[in-house]
1. Taking distance in nm of label points 7 Å out along Cα→Cβ at positions 309 and 341 for each of I, II, which is largest?
2. If helix-only ellipticity at 222 nm (-39500 (n - 2.57) for each DSSP H run of 4 or more, over all residues; to 500) is computed to be -21000, which of I, II is the source?
3. Kindly point out which one of I, II the value 0.25 was derived from, the read-out being FRET efficiency 1/(1 + (r/R0)^6) of positions 141 and 381 (r between Cβ atoms, R0 = 35 Å, to 0.05).
4. Tell me which of I, II gives 0.25 when you compute FRET efficiency 1/(1 + (r/R0)^6) of positions 117 and 269 (r between Cβ atoms, R0 = 30 Å, to 0.05).
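Rule-based calculations on the coordinates, nothing more; no lab input. Since this is a predicted model, take the numbers as computed values, not measurements. Cβ atoms are built from the backbone, for glycine too; each structure is taken alone.
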Structure I
Amino acid sequence: MAGILPADPTPWTKRRDAGLSDVTMRRTIGIVTKRFSTGQHNVFSGYPEGSLARQAAVVAKRQAIRDMDKLWPRFRANVEARGGRTYYARDAQEAVTIVVKIAQNHQVQRVIKTKSMLTEELQLNHALETQGVLVVETDLGEYIIQRAQETPSHILAPAAHKNRDQIETLFRDDAGGRGIAPPQSNDAQSLTLYARQCLREEFLQADMGITGGNFAVAETGTVVLITNEGNADMVTTLPQILVSVVGIEKIVDTWENLGVLIQQPAMNGIGQRLSSYTTFVSGPRRESMVEGPAEWHVVVVDNGRHLLRDTVFEDVLSCIRCGACLNVCPVFRQVGGHAYGSVYSGPIGIVETPLLTDWSILPELPTVACTVCHACGEACPMEIDLPHHVIQLRQEKVRRRLVAASVTRSYRWWAQLWSTAGGYRRSLRWARWGQRLYQRQGTLRSAPGIARGWFMSRNMPPVAAETFHEWWDKHRMGGPS
């Protein structure tokens, strides 16, 4: 069953131009992604064992994907053996219905959440809010963009597109509505102290906590959460009701496999050997415990994941949401995450969005948002062949007739022409003659047909008056062959 992801209906050209014209976003995204990608390089260069762990993690994750249908029943049995309740959601609607029903059954008025890309994919916050439930994100980045009524721009750093001045202004406006003291300045400590002041009351008043899951261990029925702020500890212990929403592809077999996987998001995402906080949830509060939820509900979600099993795209399910591919992508660094129009941005979003939705939304992404520079393939710790997948998706677009027939014919004619040396040289002679119509002050400013789009953001030098081959034929010993 195809999943449905939230999508921005604005045309790509407008989303792209909005990103390119946002100077602050481009500067901030550039700083953040450079810091993260440099950190990834540095942590591996100073920690040789990390490369061995990464290779073992790839093997473990690939095996878990192949065993997905076996691991889910085992995980479910162990969660329930520890007092938890489990649910299987085939699509986004089923997942949302399950969580909303849990909230309604317990008269929940206030929910606190950890960062979760899956709940963004499901649009869970919106569904709860339409039922009158107040939902508060407790990850600092998510908290910032929730106050701004925006979506995440980066898988790992949701507010990477905002600078401290923008965040201070946002918090000052927020403080006025709350009737509390605003942050004293735009330095990181003042902004964090303000957020902590606001969130502390939310933690204490919440009726229900909602988490995602970086990993889930079938061996013991444990959900694993990775954070750098410790907010997951509060979300999983203070409210009486806890709901964990986990993608079925996150289940791994054993703790031994988790041991090699758990380092990877931090090492490849932000350049640390391990995240600051790792939280394990293995059931609701027991009699001997003084804290923890009275009920623990685990919702395992498919929402299109099984569509990728046993296909050439199966390795996409190995994604650990580290954001490494975004950090090195030249397109992402220029246009930002919101330009992609999907909850999943960057190279992984280009591939996942059409696949998880069976091409029902944003089919243009593989064509317009990738230069196939292969940087993402080199950076991906799970060895997902993203560049090759982009090319495969472009071919699939043609097979599905999602590309205009005139464009397909033009490229086919172009390929046939350039498949021979004679055809290539003829095309240069034609271009040299035709470029006169589009040449201004020594540069090409436009071109006919499908080539016109190339000149929307760049100029090009004209075709040379004499190519190297032509020069060689004239000057090499013996004259033209």
Structure II
Amino acid sequence: MVFSSHLFLFWFLPVALCIYYAVRGRTRHAVLTLLSYIFYGWTNPLFVLLLFLSTLIDYCCGLYIMQYFDRPKSERSSISILPKGEPRTRKQKTALVVSIVSNLSLLCFFKYGNFGIENWNALMSMLYMSDTWVLPALHIVLPLGISFYTFQSMSYSIDVYRGDARGITHFIDFACYVSMYPQLVAGPIIRFQEVADQLRYRTYSWEKFARGIAFFVVGLGQKVVLANPCGKVADWAFDAATRTAGEAWTGAIAYSFQIFFDFAGYSNMAIGLGLMLGFVFPKNFDLPYRSRSITEFWRRWHISLSSWLRDYLYIPLGGNRKGKIRTYVNLLMVMLLGGLWHGAAWNFIIWGGIHGVMLVVERTQRENTLWTRIPSSVKMLATYAVVVFAWVFFRAATLPDAWAYVQSMFGVGAGVSGSGILSASMLTPYAWVSMVVAAAIVWCAPTAWNWTRCISRPKAFALLALFLLSIAALTSQSYNPFIYFIF
């Protein structure tokens, strides 16, 4: 079930909100958990079993980290945050290891099992090994959102262990945190410390609910009105047998708009749904294409993932505290793993590697006076060009396809025959308008976060018009993918 569907908009969401607000207290967490399981299991009910298993493991590990079973029953309901700096017991350390290993094992098996087998068999073929060393294909089905909820669930155990948040003793509360349908399948990644207090107490108001509606409508418009038509332009370019350099760059720019408005739109809808339920989720996008460096880009793009990788991977690896060389290695390692997190293919690893190399280059140029004199507009254009170039590896189906597309971008082997037909198919009047509006919003409009702070009467009418336009577009469109659902 996707947010931009009639099923969700006119059936699931109204019913879910009515049931949620019809109950009180902790019963709301039970209701929200049940609704989230229905939402998640709509496509494949078996996925719910995996989600429940991950939830149960981390909940039990959290109890051991809190030393719940070592306390008298009278003290179990008032467990405080673990003191920072205090040594942890062997049982607590074991519980943390079990949580991390179990989550990563589930993620690796379901997401990277097929990738590992394919590469192993390719290696054996290159080495002319006998068939006894070849592994059979397992055809593992990737559960929706497993990359998001495993990171989210794992952050609970780490936050409690570090003393960054108080653990949960009621299973339903924890299950509600892991499974909340607004951000379950495509983020943002909600770390436990960010909502720990809200799970115990949160406020409800018409202002918060109204802002939630505004967030949702803006996100729906970004997805349906902009991402989908830009995606069609990108598909024409990437699926073509040959293309000119102009068509290749147009397709890559269209894809940069598609993935931004697709993912930012989903995040805005998720944040809006959270507000309707009384939760305040953190910002996930902050005008990333206005960045003047790749370093700044990762402070603005998919903030929940970049901050997760920083706090749970980059800093534990040593961050920038162990010398320049170690810092560069850590940056490259984190970005390579970040690329692999997005997908089990060499394309994604190369995409992460490009960003990692640029982060290292930028860090080496921090004290270069020539670098500091470059105009901000030039830096922004150069950063965007690097991001667009890297998106080619993210979007292409295979590594050879990506290489062929890159060659087209630079006029090597560019298509001539039929190029006029491709251009005409890519840039229909609707596509042109969508691309221009997308560019204007990317570089001129405020963030949804700021725009929705105050809902005036003109904004309310604008939101109503945008909602009606989105529904009309949704009704007429047959192309409505969510890119991050496959991650």
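1. Numbers: I: 3.1; II: 0.6.
Biggest value here belongs to I.
2. Numbers: I: -14500; II: -21000.
It was calculated from structure II.
3. Numbers: I: 0.95; II: 0.25.
Of the options listed, only II reproduces it.
4. Values: I: 1.00; II: 0.25.
For FRET efficiency 1/(1 + (r/R0)^6) of positions 117 and 269 (r between Cβ atoms, R0 = 30 Å, to 0.05), the value 0.25 is produced by structure II.
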